[in-house]
Structure formats: C-alpha cells, structure tokens
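J.: Next come the structures, one after another.
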Structure I
Amino acid sequence: MWASLLKKGQWQGELWNRRKNGEIYPELLTITVVYNEQGDPAHYVGVSTDLSQLRLDEERFQRLVHYDSLTGLPNRMLLEVRLQHTLERASRDGTWAAVLVIDLDCFKTINDSYGYAVGDILLVAVTRRLQARLRQEDTLSRLAGDQFVLVLEALHEYQESEIVAATIQEALEGPFTLPDGGKIYVRASVGISVYPQNGDKVQDLLIGAETAVHRAKELGGRQFCYYTSELNVQARATLDMEEALRQALEQEEFVLYYQPKVDLRSGQIVGAEALVRWQRPDFGLVPPLEFIHAAEKTGLIEVLGAWVIRDACRQMKAWLEKGLGEIKVAVNVSARQFRSSSLEDVVAKTLAHYEVKPSDLMLELTESMLMEEPEEAVARMTALKRIGVRLSLDDFGTGYSSLAYLSRFPIDQMKIDISFVRNIVTDPGSATIATSVIALAHRMRLGVVAEGVETEAQAGYLRQNNCDEIQGYLFSKPVPAEEFAELVRQGVRLSGQEAVRPSRALLVVDDEIGILEVLQRVLANEGYKIFTAASACEGLELLAKNPVQVVLSDQRMPGMSGAEFLSRVKILYPDAVRMMLTGYAEFDTLAQAVNEGAIYKFLTKPWEVDQLRTQIREAFLYYEEVTGYRGEGVYPK
C-alpha cells in the first residue's frame with residue numbers, strides 16, 4: 001500500500017472492516033495523496049465504499065448460474081466442473097469414481113394428478129432425503145425435471161456404487177406427506193457409469209449413466225443398471241427384433257393361447273384371458289415378454305393389438321358355433337393402443353363382424369396406463385363402455401391411482417396383481433393389500449380376479465376372503481384354443497371349493513412331533529377338528545387351506561419363532577384366537593407379544609391336562625362371543 005502511495009500517489013484495495021455494532025463487512029478503500037506546494041505529501045484522503053450489497057448480488061448471480069433455483073443443488077454447469085475435478089483426483093490417487101443418474105418413476109403421473117406445485121414440493125423433499133444419505137465429498141445435482149445426478153469419488157471398489165444406489169432407493173421407500181396431509185410414494189430408477197471402466201471424460205460418463213437409467217426404466221423401473229458395452233449390443237438386437245416383428249405380422253406368425261378363469265365358489269370355468277404368442281421360425285414359441293416392448297416402441301403394438309381383438313372374437317364365435325356357449329374372453333390393451341383414436345372403431349367393427357355379444361369381451365387396462373392421462377382415460381373408457389364391452393383394471397395397487405379417479409373409472413372388475421398373490425399366504429403385507437382390494441372392489445360392486453395363483457393355499461386364502469375368480473397354473477397354464485375348448489367340454493373344475501367351515505377347528509404348531517401326538521391324544525374327545533403342523537410355514541399353509549378358529553403354537557421353533565408366527569396370524573387371520581405354548585421363561589418376548597395383541601393367552605410346559613382343555617374351550621367360546629359365529633357339532637360341556 002505504502003509503496004503504491006509513494007510511487008503513484010494513490011492506492012485502492014478491498015478489505016474487511018467492522019461496523020460500530022461489531023458486524024464485519026467488505027469495503028473498497030481508495031486513498032489519495034494530497035501534496036503541498038513543495039510537492040511533498042501534506043495529507044491523505046480516503047474514500048470508503050461499502051461492498052456488502054455488491055457481494056450479495058454477486059453471490060446471487062453465481063447461484064443462479066451454478067445452482068438449481070428450486071432445490072439449491074448444483075446444476076449441469078457446476079456438475080461438469082466438479083466431475084472433472086473428481087476425475088483428475090481419481091487419476092492421481094488411483095481410485096474409482098462413479099456417476100449415478102437418478103430418475104423418478106412415474107413423476108409425470110404425479111404432476112398430472114396433483115399439479116406442478118405439489119410436484120415441486122416433492123422434488124425438494126426428495127432432495128432433502130437424498131442429501132441426508134450422502135457423504136460430504138459426494139456431489140448431488142439436479143439436471144432438469146425429475147432427473148438427478150450423483151458423483152461419487154474416492155471409491156475403493158466400483159461395487160460401492162451399488163450400495164449407494166440401494167441406499168438411494170431405500171431413502172425413497174417411505175411415504176412423502178403432501179401439503180393437504182395426504183401420502184404419496186416415489187420410486188426411482190438409477191443408471192451407473194464407472195471411471196475408468198466406462199470412460200475418462202465427463203460427457204462419456206454422463207451419457208453412459210443416462211443410457212443405463214433408460215435401461216433400468218425399460219426393465220420396469222425401481223432398480224439400478226450399470227452402463228456396459230453390451231447395452232449397445234442390445235440396442236442392435238432391438239432393431240433386429242423390430243424388423244422380425246414386421247415380418248411376423250405380414251406372415252401371420254402370431255397365435256392366441258387362452259388361460260382359464262375359474263369361479264372360486266363353484267370351481268367352474270367362467271371365461272379366459274387371451275394371451276398372444278409368437279410362433280417364430282427357428283425359435284419356437286416366443287412369449288410376449290420378449291417382443292411386446294419392441295412392438296410398443298415401434299408402434300406395431302397397435303396393429304398387433306387390433307389383430308388380438310379380431311382373433312379373440314373370431315374364436316369366441318367358433319366356440320359358440322361348436323356348442324360351447326358364450327365364453328367370456330379378456331384381452332390386454334397396451335398403453336399405446338389405448339391412446340389410439342382407432343381403438344373404439346376396431347372394437348365396434350370387430351364385434352359386429354363376428355356377431356359377438358359386447359359384454360362377452362373384456363378389455364384389460366393397466367392402472368399405470370390410465371393414470372398417465374386420467375381425464376382422457378375416463379373419456380376413452382366411457383366411449384368403450386357405450387359399445388357394451390366390459391373393462392378390467394389390471395395390476396391394481398402397483399401404480400399411483402387415487403381413489404377419486406378410481407371411482408370415476410367405469411370399470412367392471414379389478415385384478416389382483418401376481419406380485420401380491422405370490423406371497424399372500426406368508427406375507428402379511430401382501431395379504432393385507434389383496435384383502436383390501438377385494439373389500440374395496442366389492443364395496444364398489446365390482447368383480448375381483450386374482451392372477452398368478454399357483455398353489456392350493458393361495459386359492460384357499462383367496463376363497464376365505466371372498467375373491468370371486470382366479471387364474472393361474474394351479475388350474476391351468478395358457479393353452480391353445482382347442483385344449484381350452486376340451487376343458488370346457490369335460491366340465492373340469494377347480495378342486496377344493498366344497499370346503500366347509502368346521503364346527504370347531506384347532507391348529508397346533510410345534511416342531512416336536514411327540515408333542516403334537518400327545519396334544520392330539522389329550523384333545524381327541526373334545527369334538528375339535530385338529531390340524532397339526534411341524535413348522536410355522538406349514539402352519540400358514542394349513543391356515544390358508546382351512547378355516548381355523550383357534551391356533552396353539554410353540555414358542556421355540558427353527559426358522560420362525562412362535563411369537564413371529566402368531567404376529568403374522570394376527571394380520572392374516574385377525575379373528576383367529578392365538579395361544580402360545582412354551583416351556584421357556586422368555587417373559588420379555590411373551591409380554592411384548594401379549595401387549596401387541598398377537599397372543600390371547602400363553603400356556604407353560606408341562607401342562608395340566610384339565611387346565612389345557614379348559615383354556616382351549618374358553619378360547620373357542622371367546623371366538624364365538626367376539627365373532628357371533630356358532631358352528632354346528634358336538635360341543636364339550
């Protein structure tokens with residue numbers, strides 16, 4: 001400063017100053033030398049300028065240039081700078097780095113359903129959840145819309161990026177609370193590219209991760225995918241598939257298979273779902289999962305979908321002419337076909353051409369498809385209903401539909417998705433969703449069909465909970481038209497529908513066979529129908545197949561404890577009276593189970609025979625008092 005003053009007669013610079021109130025602030029200070037007549041410095045004049053507002057404006061400008069205005073995250077410009085620095089450090093230190101593109105699934109549907117204001121609130125909430133799970137050295141940015149990018153550095157192994165991807169999806173698992181108090185769920189697809197395996201340049205890694213996230217979405221979303229060179233090979237295979245599909249349509253290589261739908265009460269076949277198969281030369285019978293996506297992307301799905309409707313109606317008429325009666329058939333309608341302006345015309349003309357009763361044709365529409373444009377979906381469905389066809393809501397519970405829209409959709413039936421049916425006997429969550437769908441549908445005066453039923457236990461549980469129809473490999477796989485006709489001709493029925501509620505049924509679960517035998521002898525003259533199981537899983541199977549009023553379980557069993565087993569029974573069969581039989585003083589576990597309502601009463605080993613009999617009788621009386629049920633049979637006095 002002094003050198004400049006002596007040499008130039010002026011100095012200017014920025015410094016920090018302190019106000020009277022103690023606040024530190026930036027200022028621009030200009031000092032000028034005032035000389036006397038002899039040319040010597042007489043005094044100095046200083047001019048101070050407060051730079052506080054200027055610095056705030058500069059910071060605001062920098063944030064606008066480098067940060068997303070909604071979430072406060074770095075934007076693409078700053079992301080690329082930080083990613084470049086990350087790659088330089090990784091090269092210097094010999095470590096891995098990764099780029100993760102995070103894309104929210106079905107966010108457009110949420111925006112359309114709740115509005116953009118709610119969408120913005122949700123994006124901010126998603127940002128906060130993600131930030132809470134990240135390391136300090138990681139960079140999270142928002143590119144646009146619902147797409148985020150995460151840069152990971154200083155990785156010791158590239159597989160660490162998988163752990164982060166799983167952490168991201170776990171962070172989004174819980175519901176988000178809307179301003180009106182409602183709840184909404186968000187899922188994400190994640191694409192991963194890795195340095196140096198997938199490239200050493202910023203753009204290469206970003207493009208690779210974006211390619212990978214598109215693949216994750218194609219696979220159904222809610223998962224992560226790595227970018228690999230094989231993705232390029234797959235892209236080429238997709239082009240080849242598209243060309244083969246065009247030839248298949250021209251050469252009539254497609255055929256319909258029919259999977260029976262059966263009534264759970266009568267066991268009779270009440271209809272079928274038409275499922276398209278591709279008889280591809282040199283490849284055999286190709287299932288739809290291998291070609292439907294390609295048909296959807298190219299637009300060929302509209303042509304294929306129209307053919308499915310026509311061939312199904314042709315077959316319905318053929319069955320009628322052969323004396324099989326009016327067989328109701330359901331066909332799947334793709335999202336692109338549903339949005340097509342030609343669908344209504346195709347359906348109406350096909351029904352007229354083959355003289356098929358409109359109500360015998362059912363169109364299956366997926367929940368996610370309808371929620372893409374719910375208002376337009378209501379209009380299209382109403383137009384289809386005017387023709388007289390029936391409509392089924394497929395995969396209900398897997399998308400984002402609201403009850404408000406559900407009540408407006410003019411549907412006739414709901415389908416319980418196979419993902420809920422698969423574990424319905426053992427998983428309380430799946431069972432709760434399935435029974436809720438059944439109850440909701442019946443309140444709305446709709447039919448319910450469960451798909452993917454493969455075991456008697458699944459069918460038994462659905463029957464106990466008043467599901468109307470099922471389809472699945474338990475009864476029949478999809479078969480050619482003639483094989484389906486033969487099933488109808490022979491009057492083949494689903495077994496087990498004659499099961500009746502016993503007077504008093506008791507399930508005893510214990511991993512010691514000797515204990516089971518003793519209990520059967522002790523209770524033999526009590527008039528009960530006694531079922532025994534050597535494990536909790538076996539017990540759940542028996543409960544699904546048979547109505548049971550009282551469950552008596554041992555506590556210590558391999559695989560699943562009695563407390564956990566009875567907790568599941570509480571959710572799956574809330575009316576059943578649950579009792580614990582134990583020879584161990586696990587008072588904390590038992591007390592917790594009793595407090596949570598999982599156990600009605602617990603008994604200790606060894607037991608007093610008379611006391612055991614009395615307490616089981618009281619359990620049945622308690623059941624009958626609570627439920628109002630009175631069975632027929634010989635009751636002990």
Structure II
Amino acid sequence: MTGLAGFTDNPFRVRSDLVRAATALVQPLGVYRSPANARVKLFPSTAAAFDDVAAQLEGFARPLWAVQALIGDDGGIATGEAHNWIQGIQAGVDPSSSEYWGDVGAFDQRMVEMESIAFALLTAPDAMMRLLGQESKLNLTNWLRQINHAMPRNNWRWFRILVNLALVKVLEVPKDELSHMVDEDFAVLDGFYIGQGWSSDGIWGDERKQADYYSGSFAIQFAQLLYIRFSQEDEERVQKYRQQAAEFASQYWRYFDANGAAIPFGRSMTYRFAFGAFWAALALVDVPLIGPVGSLGSIKGMLLRHLRWWSKKPEIFNSDGTMNIGFAYPNMYVCEDYNSRQSVYWCLKSFIVLGLPEGHHFWTCEEEPHPMAKLSMNKQLQFKAREAKYGKFAYSSAFGFSVPSGPELHQLAPDSTLAITLDDGESWRVRWQPFNVRLQTVLVCSQGDSHKVPAISSVWRPFKQLNVEIETILVPLTPHFQGWHIRLHKVTGLGCLSAIPWSDGIQLVDASFAISALSATGYHIPREASGDRMNGCFSDSSGILIMSQAGCSGAVQITPDAAATGLTAEAKVKGESLLIEADPNTNLITQRTFIPSIKYSIGSTRLKEPEMGTEPIIFATGVFGVSSENMDHGEMKEMWKKRPTQIKIGTTSEDALEVS
C-alpha cells in the first residue's frame with residue numbers, strides 16, 4: 001500500500017476535499033478502538049512518558065479536531081460513525097466503566113487531551129448534548145472539572161481556559177465557580193507575551209527562552225483564535241487577541257515556502273501538518289489582517305498549499321493507513337518522550353477550518369499565491385536533541401534539520417551548526433544556548449554596488465568549565481549573493497587549553513545544510529565528482545559542494561582580512577573540506593544525507609604559544625543552500641560560482657564588517 005487513499009491522492013482545493021482527507025485519516029483508527037470506543041491503541045505500540053491509559057485517550061480525543069467532518073452543516077450527526085465517538089465519551093467519563101479515562105492528577109497528560117473534547121463541545125453543543133444522557137453529562141462535567149488541579153506554567157494554561165469555557169457555555173457550570181481559575185490562567189499567559197504577536201512557551205527569561213510552533217499553530221496563537229470564536233462577549237480581550245493574531249500572521253507566513261513546506265525547527269515535529277493550524281483557525285474568525293497575508297484568499301493559499309505538500313509524503317503512513325511517528329518518513333529519532341503512537345493525530349488541528357460551511361467565502365474565494373511568488377528575487381524579504389531543534393544557525397523548509405543518533409560526528413549529523421572537539425573527535429560539543437544576542441549592520445558589496453544588510457551576532461561557550469568563547473556573526477547575503485550566507489567566528493580564551501594534558505588541539509566543524517545523498521534514480525551520488533556532472537560531491541582546497549535530486553548544499557572557506565584590527569596572520573586559521581556522511585534516518589526530510597562542511601584545526605603545539613592567551617582566532621565560512629524546486633542544476637551551479645570571497649573587519653562599531 002502506498003500512501004493513504006483520500007489524503008495522498010487529494011488535490012486539497014475545495015471543502016469536500018478536506019472532508020474526504022479528514023475522514024481518511026480517522027477511519028483507520030476504527031479497528032484499534034476498545035469495545036466501548038473510549039480508547040484507541042495502535043499496534044505495534046511504543047511507550048510514552050505518561051501512563052498508557054492517557055496514551056489511549058490521545059487516540060480517542062485528538063481525532064475530535066476533525067469533528068466537523070462528522071457533524072453535518074445543519075448541526076446534526078452526519079454519519080453513524082459519529083455515534084461511536086459519543087459512546088466513547090460516555091464510557092470514558094464513567095468511573096464505573098472499565099474504559100474510564102482515569103482521575104486527573106496534577107500535571108497530568110489528560111489535561112492536554114481535554115482541549116479537543118472542549119472544542120467538540122463548543123463547536124457542536126446541540127448535537128453533542130442531544131446524544132449524551134443526563135448521567136453522562138454529569139460524568140463529563142465532573143471529569144472535565146478535574147483540569148483545575150496544579151498544572152505547568154506553560155501553554156497548558158490555554159487548555160484549561162478552553163475547558164472551563166466549555167463547562168460554562170455548554171455544560172452549564174456557574175461561571176463564578178470557575179472564574180478565579182480563569183483569571184489566574186490569563187494572568188500567567190499574559191506574562192508570556194514578548195511582542196509582535198509572539199508569546200513564549202513559559203516566562204521568557206535567563207533560565208528559559210523558548211518560542212517555537214507552540215507559540216503559534218500548536219498551542220498559544222491557535223487557542224487565542226479559538227477564544228475569539230467562542231467568547232465574543234469578552235470584548236476587550238478578544239480585541240487584544242485579534243490585534244496579536246494580525247501581527248503574528250504578518251510574520252508567520254515567512255515560515256512557509258511557496259510550495260507549502262514549513263520550516264521545521266523545535267520540538268514535536270511529528271505533529272506534521274499541525275504547522276498549518278494557525279491558518280485554519282485564522283480563517284474561522286474576523287481579524288483585521290495586515291499585508292502581505294491580507295485576505296481570506298491568502299489564508300486559504302497558506303493552508304491548502306501546506307496540506308498539498310504533505311499529500312506528497314506517502315511514507316508518513318503505515319500499511320494499515322495509520323500515521324507513524326516521524327516527519328517525512330517514519331523516524332523514532334525525532335520522537336519526544338511524550339509521543340505515543342496516537343500523539344501524531346494533533347495534526348488534525350489544521351482541519352478545524354471545516355467549521356466553515358460550504359457556502360462560506362473561504363471556500364468560494366480564489367486561492368492567492370504565496371507572498372514571495374509576487375515578488376522578484378531582488379525584493380525578497382530541556383527536550384530531546386535540544387541542540388538540533390533550537391540551536392542551529394539556520395533552519396530550512398527544503399532541507400529540514402537533523403537529529404543525533406549517537407556521539408560520533410556522523411551520528412551527531414551536525415548540519416547548519418558549529419561542532420567542536422578537544423580530543424581529536426572522541427567527543428564533540430555542538431552549539432547550544434547562545435547569549436549576548438544582538439543585531440548589527442554589515443556592508444555587502446556586489447558588482448560595484450554597496451548595500452547595508454542586517455546581521456545577527458551571538459556568543460557560545462562550549463565548555464562550562466573553560467573560558468573558551470565563540471562569537472559568531474551571521475550575515476544573510478540574498479539577493480546580493482543568491483543562496484549564500486556568511487558565518488564569521490571569533491574564538492577567544494584559548495590560553496586555558498594549554499594546561500590540559502590530554503588535549504590534542506582543537507577541531508571545529510562548520511557545516512552547511514544536510515542534503516539528500518541520492519540521485520533521482522535512487523543511487524548514491526558520487527563522493528568524488530568533476531566536470532559537468534549534475535549529481536555528486538565537488539570539492540577542492542577551499543570548499544565543497546553537493547548536488548543531488550534535492551538541490552545544492554555547500555560550504556567554502558573565506559579568509560578574513562584582519563589587518564585593520566592589528567591582528568597578526570597567526571590569528572587566522574585555515575580549514576579543509578569535509579564530507580560528513582550522516583547516519584541514516586537522522587534528517588527529518590530525507591533518510592540518507594551528506595553534510596558538506598569545513599573543518600578548522602588548531603594543533604596542540606600552537607595552543608601553547610603565548611599569544612593564544614590574548615589573541616582571538618578568526619575564521620569565516622560561506623554557506624550555500626538552494627532547493628531544486630523550480631530551479632535546474634545549471635542555474636544552481638552558476639549561483640555557487642558567484643560567491644563572496646572576502647570579509648574585511650573594520651574598527652568602527654557601525655559597518656564593522658564588509659563582505660564582498
């Protein structure tokens with residue numbers, strides 16, 4: 001079986017297409033339901049950090065994000081299949097049932113699963129209440145109220161707000177019995193806001209700086225949009241969330257390629273097309289949009305292109321039609337400790353747009369292209385594998401990112417990052433927790449023209465016990481050098497290493513994007529290629545380029561001109577090309593990857609020289625990455641040849657760097 005009929009053959013153009021896709025996604029779960037329909041456990045199963053009953057509740061509750069595929073436009077039950085979900089709720093909340101979902105304790109995973117149940121109640125209150133008997137309504141009320149135990153100070157607070165909203169609006173719990181908890185949660189969530197529509201997942205501070213897809217589609221912005229839809233009477237807060245959603249949308253579109261692919265970064269990548277849930281929720285509410293995503297047609301395009309991109313990934317499905325853990329293919333390396341087999345169905349959050357009826361303008365308006373398609377190229381604008389998910393220099397919708405499978409360099413798969421070793425590769429550290437992050441201006445010179453571009457600098461301390469620090473300045477060079485960005489590294493504090501007897505010197509590996517190692521015919525590309533070949537690894541003393549079916553990825557050493565600062569020639573370090581053949585299944589997008597890199601080495605003898613204690617080491621890498629989407633290999637090779645060749649380091653604070 002290839003893919004999933006109804007999803008991987010779906011054009012995703014009209015409402016009936018999404019109904020068909022949602023139905024296709026949910027149907028394979030039927031054979032894994034418990035007798036009373038309250039639990040779903042897929043086989044073969046894998047364990048999560050929480051108890052197995054909660055994991056089976058995930059399998060029941062998460063498909064409810066597609067409740068509109070079960071409820072007819074008239075609010076009635078559309079199919080007999082929907083009765084199974086009602087029966088499941090009745091058994092799941094009944095303490096005397098063998099399929100009871102369990103009492104809810106503090107910090108309990110069941111709190112997360114209550115959100116989709118609350119959504120179903122708020123979306124179709126009449127249909128849901130009509131089929132639940134009086135005893136079941138009471139049981140449901142009692143079970144949902146248990147969410148008001150202690151819970152983390154993170155995005156979970158939104159789950160409690162929505163559950164309490166359903167308790168009041170649908171299950172008729174007096175508002176004053178829950179208002180103190182709602183007020184407390186809003187106070188906590190308001191403290192997460194960091195500006196321009198973005199909220200951190202928890203308080204933003206020295207101990208925790210986390211803004212990712214939980215800030216948007218997975219949780220916070222998504223939940224705020226649901227609050228707008230279901231709580232119009234809270235006018236002041238609803239207006240605030242409308243404004244935040246507009247600001248968020250004005251930036252969030254940049255996380256999606258013109259072909260619909262989203263930039264993967266952060267945790268919970270196995271939720272896949274939940275990336276698009278913000279657009280689905282935005283379509284449900286009236287928000288004063290700010291360009292370039294300034295219309296319902298623009299929102300429609302962002303969502304449907306994303307779903308179409310996923311429809312071209314048949315390997316996300318098992319042979320029985322259920323979804324697997326992974327990203328573009330089954331991959332346990334990308335799994336979090338809180339992912340069960342059933343967790344993946346959070347992806348159905350992107351189907352809440354089915355709450356809009358067939359005749360709604362969203363379904364009848366023309367789908368508008370991605371904002372970048374309207375612009376010329378000259379106008380372009382503590383979890384598992386945390387270093388991979390949050391510490392890269394750049395993330396790509398075309399190449400994804402890689403997660404480690406072990407401690408060796410090829411197992412670390414250190415794409416788009418800097419790795420360092422003091423013991424000749426016995427152990428490696430990769431970039432994590434940068435600090436002193438700041439913006440600056442860099443002068444880029446190309447074909448006689450000069451342009452000021454924004455750059456970002458940060459500092460990384462690879463070893464807590466040592467004073468070694470690495471400052472990196474990232475300079476994006478598009479459109480002046482298409483496909484390129486520069487990383488300028490300055491290493492200080494090396495004098496402390498001379499006292500380490502076991503150190504063999506320093507090796508630093510500066511890596512480009514991981515790229516498919518296969519040709520279009522399925523063979524490995526040549527590790528040594530030359531001439532006019534369109535696939536293979538091309539390397540010389542200064543750089544390395546990999547060309548494959550996915551596009552091009554490369555890295556080149558650029559010698560900084562440090563004369564203006566008075567630095568000696570010894571302050572610079574030379575590198576050599578390095579091809580990292582990453583372990584299979586470490587990349588989110590493709591199963592076999594090569595990572596083009598530059599390796600810089602400083603020998604132990606040189607570390608003992610007196611100037612190492614006072615003078616920094618400076619080196620720079622040009623990084624190249626271009627997708628094969630809408631571009632042939634000849635064009636990409638010409639872009640590779642038009643590369644930056646020099647960095648001048650100035651002495652003033654403004655325009656301290658010049659790239660040419």
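Taken together, the values in this text are just the output of simple stated rules run on the coordinates, not laboratory data. In this text, all values refer to a predicted model and were calculated from it rather than measured experimentally. Cβ atoms are built from the backbone, for glycine too; each structure is taken alone.
J.: Among the shown structures I, II, from which was the value 20.0 of mean count of other Cβ atoms within 10 Å over residues 93-100 calculated?
T.: I
J.: Same structure again: Hey, helix-only ellipticity at 222 nm (-39500 (n - 2.57) for each DSSP H run of 4 or more, over all residues; to 500) derived from one of I, II reads -7500; which structure?
T.: Working through the options, I get structure II.
J.: Separate question: Suppose mean count of other Cβ atoms within 10 Å over residues 317-324 works out to 17.6; of I, II, which structure was it derived from?
T.: II
J.: Ranked on FRET efficiency 1/(1 + (r/R0)^6) of positions 21 and 525 (r between Cβ atoms, R0 = 41 Å, to 0.05), which label among I, II comes first with the largest value?
T.: II
J.: Can you tell which of I, II yields 34.5, 131 when Rg and Dmax of the Cα atoms in Å is derived from it?
T.: Label of the originating structure: I.
J.: The value 8.0 for distance in nm of label points 7 Å out along Cα→Cβ at positions 53 and 477 was derived from one model only; which of I, II is it?
T.: Checking each candidate, the match is I.
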